[in-house]
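Below, each structure is written out as structure tokens.
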Structure P
Amino acid sequence: MNRHVVLVGLPGAGKSAVGRIVAQMMDVEFRDIDELIEKSEGSSIAEIFKNRGEPEFRRLEKLETERALVRSFAVIAPGGGWAAVEGNLDDLPHQTLCIYLKTTPRAAAARVVGSGDRPLLNGSDILARLNDLLTHRQSFYERCEVTVSTDGKTVREVAEEIVKLARHATGG
């Protein structure tokens, strides 16, 4: 693989689950930005949001993504809001395939229900919150080079589609 693959989309779109399989199928490293932040900061994402705020989390997310992009080619999954931060998509290196994992808020809500580790989805109406997030972020997501719909597909099916697209896009 001679390009990074960066997966973006709503919380619950499958960035981490799909990304792990894609990386395995392509024999490259998978870099989950939230996991890298938690490791480097010694705190959960929820704790960072609570104690330091979203702006600090976004700064850490940008930093970890930049670090991930200067290393060997990999599959990279930043958080759902990363693409909507001004400049992040524009700053991707030329050798990056950015893929929008498109899902409906309803499908995303079904995937994240019961997950307490998503600070922006805390509250009683996850579906309404996901609808709000999509309204704000969709124009950013749609700037990606490729869009892959995840609704009605298994994680493996989405991963296989991405591998085909990535191999075609990279000539391998």
Structure Q
Amino acid sequence: MVIGQAPGPVTSREGTHFAGPAGRTLAGWLEAAGFQPGEEHKWAYLSAAWLSSLTRCFPGPSKSGNGDRAPSRREVELCRPFLEEELAAVDPDIIVLVGALAIRQFLGPASLDDVVGKRFELDGRAVFPFPHSSGVSRWGNSPANKAKIAATVELLRTERERLGL
């Protein structure tokens, strides 16, 4: 199960998570970890992944005009029961958290520097934090952070193989 921050404008229009540019980056990470693309869907969908987000609605553009507005704490709280129901229904072995907001919701206060490149366990599930996959996030541009992303991809690959996915 992949959990992001909120649907983006393309997701909102098309009704599918990670349907915009962030989905291409995410798909690249997951494909590098050995997950195969789904056949009947766009590149953002992978055959073994359930895609979701902390909130259900596009929060709108940021005031700066650069990217989307992050959902408020209240918006995340209001949508949490829906996400909890999804988690219970899907019952994933692996959770991929995309972006600092999703990471904080599941792992608590932590910086990307401290969590990307590591595997966590939560309620018996393997958890893999990634930076936000949109082009707005610049965190992944440095060589050190690219190495952390590659380490997370490799950890995810190992977990996928261990589980036979």
Structure R
Amino acid sequence: MERTIERFLFASRWLMAPIYVGLVLTLVALVAKFAQELLHFVPHVLELSETEVILAVLSLIDLSFAASLLIMIIFSGYENFVSKIDTGTADRPSWMGQVDFGGQKLKLISSIVAISGIHLLKSFMNIQNVDANALKWMVITHLTFVLSGVLLALMDWLHEKAGAH
């Protein structure tokens, strides 16, 4: 009976697979939004001010970070919790199979900090159109993300150090 329960529990990891497929569909949505932003931006690039160009580029970078974050979560999450991905090719990213849950957590918070930083930079570059109270809360939120990232890294470091003894 114990063996049957353990097999059932182990097989239940496949319930996560549809979630990762759903994240791939989210990635498709991000690609569509990236294409929309790019098609909106490129034809008018010569008409835009330098600040507007930089803001548009930052928006594209922001979407790129979000897409990269999704790929990392999809690959590492699937490999950590469902099954190893056999690409059958030599171009498999070197980090695949190397990112454990702790590493995934730190990469996630790092990406969130980067995305938040880009939003903050966009707001500062467009400061004449940003409410001072909204800007204050954006800075507080960003600093909260930074502090959370530092604390998560510190906790992982302390955990590793405790495990070494």
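All of the numbers you see were taken from the coordinates with simple rules; none came from a lab. Note that this is a predicted model, so its numbers are computed, not measured. Cβ atoms are built from the backbone, for glycine too; each structure is taken alone.
A few comments on the model shown:
- Across the set P, Q, R, FRET efficiency 1/(1 + (r/R0)^6) of positions 5 and 125 (r between Cβ atoms, R0 = 35 Å, to 0.05) reaches its highest value in structure Q.
- Structure from which 37, 13, 8 was derived, semi-axes √(5λ) of the Cα gyration tensor in Å, for residues 77-132 alone, options P, Q, R: R
- If Cα Rg over 2.2 N^0.38 Å, for residues 101-156 alone is computed and equals 1.09, the structure in P, Q, R: Q
- Of the structures P, Q, R, the one that -13000 was derived from, the read-out being helix-only ellipticity at 222 nm (-39500 (n - 2.57) for each DSSP H run of 4 or more, over all residues; to 500): Q
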